[in-house]
Structure I
Amino acid sequence: MAPIYPLFPVRESGHLQVSSIHSIYYEDCGILTGVPVLYLHGGPGEGIVDSDRQYFDPAHYRSVLFDQRGCGKSLPAASLEDNTTWTLVADIEALREHLKIEKWIVCGGSWGSTLALAYSQKHTGRCMGLILRGVFTMRREELEWFFQKGADMLFPDYFEPLKACIPEAERGDMIAAYYKRLTGDNEEEKLKCAGAWSNWECSTVKLIVDQETIENAADPKWALASARIESHFFANAGWMRDGQLIEEAYKIKNLPIFIVQGRYDVVCPAKTSWDLYQALGGEQNPNVEYLVIPDCGHSAHESKIEEALVDAAEKFKALNM
């Protein structure tokens, strides 16, 4: 497997007005005449970082990245208004048209894989293929595993502060309880809950708990924006029926799809990517490659996950797109 590419500069960046409220920040990288690839960041609520474009050979790919509504440099910051899965899908199409791209490869991990699936199932004809990591499909069982009962069995010491922010009477639905507080009027409580939410996520994202990653959650502005947007999407089930993205996987089964999954991913356990793989036809579908990395967790920034994502992008070169 190949390492990530050395950091290269953004060729063009800007803001695109996608609604009367929202303006999304985007970056256009690599070679203008290259094979277009779209990178979708996680969260929802995180925003892009420089290393996100390093999976794609800048001499071959035209890589496009953007901050989703309310995220990163997009405006207005942390806004929940008119911010749903389907408005983000519409933004992707608006960005594609703005950049005059006919089709592209779509790459996303975690929430980015959710959005990649939602987009590709709605606009299959605009997709040349998918690269998915740590698949998340917004099913209730996935949300409950991480925020209710499941992951806490492996990380009880890190789950305790998350639980402690919520009165016992409301702990039957932790997502709803957090959403109420993160969108409430008590600013002190907002910051406290945002910190606990982000600390829980950052504690569990890698195979080995990484203190530097946890420290990232200490930025109150980032933590509040991320936690508010995440809880907004999770409390509303992504504005999808439960299981929709698995049930409608048949729409994309003819696309080349690479799925990369950390065996010990606690945030988005392997069962979800396995369910998707089976819905796509499993071993009977030669278009789909399912790769489990035996000693990794959820994060895209574990070296073997990075290598697998670069390798997936390299394999697309052989498809002569």
Structure II
Amino acid sequence: MFLQKIKSRESGVVLYGITPPKAGTPPERVAEIAGKTIERLSTLDIDALVVYDVQDESARTKEERPFPFINALDPLTFAKEHLGALRIPKIVYRPAGKFSADELSDWLDEMHAHQCYPVFVGVPAPDFPVKTSLPEAYKIWEKRRDTSVVGAVTIPERHKVLNDEDVRMLDKINSGVSYFISQCVFNLDYAKRVIEDFARSCEREQIAPPAIIFTITACGSAKTLDFMEWLGIHVPEQVKEELKGADDMLEKSVGICLEIASELTAFCMERNIPFGFNIESVAIRKAEIEASIEMTRKIDQMLREKGLRKSPAAAVAEPADS
């Protein structure tokens, strides 16, 4: 199970990431979206479902946002009220700084009651008024250490600029973090540099490295590509040219993503860094969602061939509504 795999620092964890429906979506439509999500995921062997907290990051950059920001439903509410038929843990993102210590403590209690695990993230902009710092959030979580795990985000692009991602990761490990989920990886060199520097830092500090779970996302349109770059995901020029010049950008991006997953697998195995993959499905186009499902199957199969995953487990307790 997910908890045991993370605590024992196993490689081969496979996650699937989604965003909740938009706020204001009619209840019957929310139920329909949830039903289709359950139906799709019931065909996969995944260890947990990631449910993102959607934030307005417009203040982070002066660049115009390619898509307008629309609030989404609360991720924990969506997970517990609509995705209960999925018999797998849910990983729920939470910007700690937006909540008081008491609010976070109550939220963690609710998470624990519904087999959910937190990933604390920062606030959407540097000047956002912080109610609870990340170190304080980890301390609030600390009493749940024996029966839970807490995750954190790692950003290869930040390491390229500041050259201190490995230090940030060690600080979070010392605060109780048991695994990391990366920002979407399209620049393989950036990801490899984080792995290399993190491995060296762990060896120097005599720390057993936790798993790094790399996020993989297909890209099906020029506008999606623009949005990825707006979010801070670095796409190398050669990759952009390949995508834009392809007859089928989505198909091409899936091929690139699978190559990245294969190379990261070999790179981490050579350095004894536990790793896994989080395949995102944050688009609304059916073709992109189906591509993410197919990528998950292929990555799962690749890890199985490496001896990193065992026989599939049933993901649902009951048939999903279509």
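Where a number appears in this text, it was derived from the coordinates with a stated rule and is not lab data. Remember, it's a predicted structure, so these values are computed and weren't measured experimentally. Cβ atoms are built from the backbone, for glycine too; each structure is taken alone.
At-a-glance table
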| item | result |
| --- | --- |
| Structure (I, II) behind the derived value -14000 of helix-only ellipticity at 222 nm (-39500 (n - 2.57) for each DSSP H run of 4 or more, over all residues; to 500) | II |
| Comparison of I, II - label where relative contact order in percent (Cα under 8 Å, 6 or more apart) is highest | II |
| Entry that produces 13.6 once mean count of other Cβ atoms within 10 Å over residues 142-149 is calculated, selected from I, II | II |
| Origin of the derived value 0.90 (FRET efficiency 1/(1 + (r/R0)^6) of positions 86 and 246 (r between Cβ atoms, R0 = 25 Å, to 0.05); candidates I, II) | I |
| Among I, II, structure where P(r) over Cα pairs in 20 Å bins from 0, in percent as derived comes to 32, 63, 5 | II |
| FRET efficiency 1/(1 + (r/R0)^6) of positions 230 and 302 (r between Cβ atoms, R0 = 30 Å, to 0.05) from the coordinates reads 0.90; which among I, II | I |
| Winner on mean count of other Cβ atoms within 10 Å over residues 222-229 once structures I, II are ranked, highest first | I |
